[in-house]
Structure I
Amino acid sequence: LHRQANKGAILNARILWTFSAAYRLLKNEKYRRTAQRAFDYIVRHFIDKEYGGAYWELDYQGNPVNTKKQTYVQGF
């Protein structure tokens with residue numbers, strides 16, 4: 001685990017989807033909390049508050065490093 005690694009929107013969206021689905025199926029509260037944490041992080045850091053859309057990549061502090069709005073990530 002590299003705590004100062006950059007974070008990608010795709011991975012975070014997949015974490016959200018996976019743990020949401022796991023919670024719906026298994027009702028494990030830890031899965032719900034993990035999904036909520038991923039959702040909150042995406043909304044707080046990946047979403048461009050000025051122009052909309054999601055940034056492709058952030059640094060470990062949540063600042064945009066790659067501000068491209070690629071169609072692929074918008075689908076997530």
Structure II
Amino acid sequence: MQVDIAIVGAGAGGLAAAASLLKQNPKLTVTVFDPADEHYYQPGWTLVGSGLMPQEKTVRPMDSVIPKKVSWVQEAVT
């Protein structure tokens with residue numbers, strides 16, 4: 001597999017980096033590696049703790065949050 005950019009981790013930082021890189025250069029091939037099935041919106045956890053947001057709103061299927069044009073490899077990097 002040959003890619004221009006490989007990102008380890010599909011957390012908020014990894015997904016933001018992937019989206020930003022593709023916005024700057026749509027011709028890039030970007031691949032994100034993350035074994036998780038679900039993405040947790042961790043900044044929302046403070047709102048859950050304070051009772052302002054239900055916990056269910058902080059989790060989504062991983063494939064629904066991966067930016068378009070980004071390949072997702074559902075494996076851990078060791």
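Quick note: the coordinates plus some simple rules give every number you see, no bench work behind them. The model shown is predicted, which means the values in this text are computed figures rather than measured ones. Cβ atoms are built from the backbone, for glycine too; each structure is taken alone.
Brief remarks follow.
- Among I, II, structure where helix-only ellipticity at 222 nm (-39500 (n - 2.57) for each DSSP H run of 4 or more, over all residues; to 500) as derived comes to -6500: II
- Looking across I, II, the calculation of relative contact order in percent (Cα under 8 Å, 6 or more apart) that yields 34 traces back to I.
- Comparison of I, II by distance in nm of label points 7 Å out along Cα→Cβ at positions 14 and 30 - largest value held by: I
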